[in-house]
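Readers should treat all values here as calculations from the given coordinates under stated rules, not as data from a laboratory. These numbers were taken from a predicted model, which means no experiment stands behind them. Cβ atoms are built from the backbone, for glycine too; each structure is taken alone.
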Structure 1
Amino acid sequence: MAQQEWEILKETLRQPSSPHGREAAAKAFSQYERTLPAGSKPTLVSLGLGQGYPNAVPVDQISEELKKNPKFFELMHEIVESD
């Protein structure tokens with residue numbers, strides 16, 4: 001099931017960075033997050049300091065960051081585009 005949720009998340013991250021696109025990605029990430037093992041507390045880390053988004057985001061805060069921060073959405077967009 002995690003693979004299916006991951007594929008859905010990737011598709012939403014390929015959308016343009018609009019309020020609707022960010023909302024869809026946040027919802028998809030919340031669904032994906034539910035498939036992670038219990039007690040899992042990974043953190044997404046970027047070395048891009050001063051880029052307009054936090055350089056470390058705990059997994060339980062990623063959906064909120066996707067929703068409110070267009071630059072963070074663009075970073076995630078670049079990740080799935082390179083996949």
Structure 2
Amino acid sequence: MGKGITISMVVMIVLLVLAVGYIGYDKYSDMKQEKEFGIYQQGAQFGYEQAITQLYEGVSQCQPVPLTYKNQTINLVAQECPRE
């Protein structure tokens with residue numbers, strides 16, 4: 001009977017190690033995904049700021065700024081600028 005208990009203990013220890021390893025890997029994957037999402041969000045915010053800055057700079061110098069969406073393009077011009 002002592003040999004059966006030993007085998008059971010070894011099996012339980014192996015299962016415990018596997019469970020702890022799986023949980024640790026899952027937590028690591030979650031942390032990595034959160035970090036990557038944060039980097040993605042920062043990149044999107046940077047792109048948004050750059051686009052707005054370029055639009056503002058072009059319009060503030062009374063230059064028409066083309067704005068294209070799908071197949072349609074419009075030119076933005078500041079209302080304060082003299083008309084041609």
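Things to note:
- Structures compared: 1, 2; top value of distance in nm of label points 7 Å out along Cα→Cβ at positions 29 and 53, i.e. the largest, recorded for 2.
- In this comparison of 1, 2, the computed figure -17000 for helix-only ellipticity at 222 nm (-39500 (n - 2.57) for each DSSP H run of 4 or more, over all residues; to 500) is attributed to 1.
- Parent structure of the calculated result 17.4, given that mean count of other Cβ atoms within 10 Å over residues 5-12 is the read-out and 1, 2 the choices: 1
- Structure responsible for 77, with percent of Cα pairs over 15 Å apart calculated and labels 1, 2 on offer: 2
- Between structures 1, 2, the greatest calculated value of relative contact order in percent (Cα under 8 Å, 6 or more apart) is seen in 1.
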